[in-house]
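> Following are the structures in question.
Only the coordinates and a few stated rules stand behind these numbers; no lab work does. On a predicted model such as this, the values are computed, not experimentally measured, just so you know. Cβ atoms are built from the backbone, for glycine too; each structure is taken alone.
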Structure P
Amino acid sequence: MKKHLRSILALVLVVALLSSTIGCTKTPTTTDSSANTTGPRTVTVTDMSGDSVTVVGEVKRIINLWPAGTSSFFALGAGDLIVGMASSGANSNAWSKFLYPNIVNIPGVGGTTPTVEDLINLNPDLVIIHPSTAASGFAQQIRNVGIPAININFDGYETMRQAYTILGEVLGGVYQQKLNDWCTATDSKISNVRRLTAGLSDADRPVVFYIAGQSNSMTSTMTHDSIFSDWVESAGGKYATRIMNLTGTSATAEAIFALNPDVFIVGGVWQHVIKNDILTTSGWKDLKPVVNNRLYTNPYACFNWDRFGLESQLQINYALLCIQPTIAAANGINRDSMIDEIVAFYSKYTNVTMTRQQAGYMLDGFGPDGTAENSV
């Protein structure tokens, strides 16, 4: 009897250990009948709206109406699954075209709320809606004509884990494995950075003002309690808009000057124009980030690293490099290691191996040929 009890306890321990190593965990409401060889693969998931959606058969044709979510497919090496996007793939940036050249042939469907007829014409196996339409019943309209539609909204590391778990269940196979690997690696990296900065005093945490760079505005930013404040604060900084009690996404120059932050991080496709403007504009060029050489641009590829998406995994160590360079250097995080990380990341997820020179261009916020999206 004791021997039997020990065997049961050992089995329970093994299951517990295996469960603790999984980065993306299966949602309790997910079912998968792929093991049933007598019929097509059938998966039922609960999406981010709480809707139960059943997908029958392999998913090979996807219309993705959310640009942030669409970018994850190209960073995942799953571009062949996308048969329609909100806007034409021909309008994509240079990195997206480099990592998935066929993107230029993917049609746009006329925005985030095309007609259901337009969707039917592309014969999709799945539609991923834009999160802004989740409350409108648009997903159900699509389901009513027999096309599965899901909402996998995400805005930070935690919701990305949830969304990628759902997406992995739907796609299965190699893509599910990649998404599980992403969750595990991202959890590990962000936990490590938080551990490295946990003991910092308030005085040793620089104030970081993030500039969005979606236009050529020096005062456009993002609010706190978002992925932006998450990577800043995890990397040992203080997020400026939290200190400023900013509720919108635009500060005033007067408020920025009064705060005089320690660090500027400029993202987006206008980053080089904005950096030049900061360096050459009266008042701005006298702020601490310029005087102390702590004005940084932020990399992007299929999507901005600093925003939510698969490539945000790369932002974790990059943020530490910018915000706490001494801690980063002491732990082997430097320019060379970031280039190594870039090459390894895109090789693993997209099966594209870029040169170290190209990875350096990306790290500096340039395109694959070393030129800026918007030049000074």
Structure Q
Amino acid sequence: MQLRLRWNLVAAAIWLFGLGISAAQTPGEAPATADYSKPASWLCQPGQKDACSVDLNATVINADGSLVVEQWQANPDAPIDCFYVYPTVSWDKLSNSDLMTHPFEEELAVREQFARFGSQCRLFAPIYRQGTITAIIGRVPPADFKLAYSDVRGAWRHYLANWNNGRGFVLIGHSQGARLLRQLVEEEIDGKPLQERLVSAILLGTNIAVPDGKDVGGHLKSIPLCRAPSQIGCLIAYVSFRKGSPPPANSLFGRNPGPGQRVACTNPAALVGGSGALKPYFPSNHRYIFYSSTAPLPKPWLRPTEEGIRSPYVTLPGMVEARCVEDASGSYLEVGMKREPADPRIEDIEGDVYANWQVQHNWGLHLIDFNVALGNLVEIVAQQSRAYMKR
């Protein structure tokens, strides 16, 4: 346990912005081009043993304390594709990352945010030269986000030319990855013939503007917000904040972008509106990635002991709920708890960003935007896939 804790605290520093260590690499020139014809340029692609080929079984922790193992299986014959761009995870000592993967950076993001969609679609996840954490916190010159975008666009065009073959696709991204995919949708898909193949876009942890009172417009001119699980060609987007802790004035996310506009919020537990129960999937053995050395240690998933939990993930049915909120603080997904006092499960979900022992409220629950609703999102993609194939 002590060794596991030590390594997972290291993983915490890798995930969090500005709270940890730097990777053991030396600066150098970035490659001139990224060659996406090489399997090594992809974290995930069909038919490979790669970062998406992982055990995703989960222990269902019920409100009465009972445990049931939920088996997960990929579907190699899935009729649609999912294309994923991971968030800011690189601690390379460069302004932009190299084209190598690391188990606690890019591969960790794939396992926790993307691989579970393999039950519904073929998985594609390119490596790209993202703007690094090292650049964001000012240890090296500013990142070249045009370079990051050119890689994502290059990977996307290679996928279209070589693997798509007219199939429907879902675009999935978080944070920096979602921002780059938003630009890709604006330039390559929105209002163009390719939009006919868009099953949906799931772009979390970035501010996407829509006009007040409308579901279409703003950043994306002809792609509406999703308002039903079987709706296709639509967008799921939100930034999440803990109930009772809305976006503060200095928030990085959720603050309304300008007069007549708001940040898009679609509740994956109730796309039509209102509150709904989230279906989270959290890593059971690696939950410490949410923590730095200046954060309190996490509590067990189940009191008094969690020794019966041996799967790599856990899910907590009926314990977490969410609703989209629009108020003076902004527009965001409000995440709260719904549990009885006798419930033996953890009293509150974890996932805050810490610095110097203090919660950084301006980040909200950015670290777990995906985890907190991953089951809902996968179920929505399943319904969208069926609707797309019927069409």
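> Suppose Rg/Rh (Cα atoms, Kirkwood Rh) works out to 1.01; of P, Q, which structure was it derived from?
Derived from P, not from the others.
> Oh, and also: Identify the structure, out of P, Q, from whose coordinates relative contact order in percent (Cα under 8 Å, 6 or more apart) was calculated to give 15.
Traced to structure P.
> With distance in nm of label points 7 Å out along Cα→Cβ at positions 100 and 132 as the yardstick, tell me which of P, Q scores highest.
Sorting by distance in nm of label points 7 Å out along Cα→Cβ at positions 100 and 132 in descending order puts P first.
> Here helix-only ellipticity at 222 nm (-39500 (n - 2.57) for each DSSP H run of 4 or more, over all residues; to 500) has been calculated and equals -5000, so which of P, Q was it run on?
This value belongs to structure Q.
> Going by Kirkwood radius over Cα pairs in Å, for residues 52-259 alone, which of structures P, Q comes out largest?
The structure with the largest value is P.
> Consider the structures P, Q: one of them gives 24.4 for mean count of other Cβ atoms within 10 Å over residues 164-171 as calculated from the coordinates. Say which.
Answer for the origin of the read-out: P.
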